[in-house]
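Structures given as structure tokens follow.
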Structure 1
Amino acid sequence: MGLLKINGKEQIFPDNKMPATIADLLGLLGVDSTTVVAELEGQIIERKNFSTTPLHAGQTIELVRFVPGG
């Protein structure tokens, strides 16, 4: 089992379902990568690196979505 803390909530993934990258995580969550900023262990990850930034059990991820309007 793999555990990730996403926006303050722990989420458990079976070993064979643990997302390998930030892009994989966004896909599992149904989040469009063009509408989100990702922070991994306190460091902002550039969108172009979502598919190459590996995830490991126990990491903390913050996802902030852009919402149109004022």
Structure 2
Amino acid sequence: MAKNLRLKAARAQLDMSQQALADAVDVTRQTISAIERGDYNPSIKLCIRICQALNVTLNDLFWEEHEHDTL
């Protein structure tokens, strides 16, 4: 799993610490850290709560973009 730099950037844009985000979505700071490191794949419910707390969409934070070859 790749690091989630978009989550870290969205959090930083709001000047929000990992602890503040964790408190907002009712998880531990370690959970937020693990998601950002790519060590933990959050449930869709947690993804939605994180997006709501950061005022972004699921696509903004969690959608993986892939290059598609055309034939």
Structure 3
Amino acid sequence: MKNERIQQYNGYAVQPWAHRLPDGSFSSNLLLERTDSAHGDCRYRFYSLDYFVSEEQALQHSTRWGRNWVDSRG
């Protein structure tokens, strides 16, 4: 199944995801994959970037965080 949350951004595939914690909050997580073949196969995984009351908030945070990370790398 294709993940519709994957976005292409400045040479990276930005794939946010969230999981529910026992207390009902959501952890925001992120997978970044370099899509430029000249740089080889690069994957970066980030777990528990922050915690939110809704899954949507967690996903939005992961996406913003990932874009900021890409922008700061140049």
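Just so you know, all these numbers are worked out from the coordinates, no wet-lab data involved. Since the structure is predicted, the reported quantities are computational estimates derived from the model, not experimental observations.
In table form, for the structure just shown:
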quantity	calculated
Which entry (1, 2, 3) yields the derived value -9000 for helix-only ellipticity at 222 nm (-39500 (n - 2.57) for each DSSP H run of 4 or more, over all residues; to 500)	3
Value 29, calculated as relative contact order in percent (Cα under 8 Å, 6 or more apart), assigned to which of 1, 2, 3	3
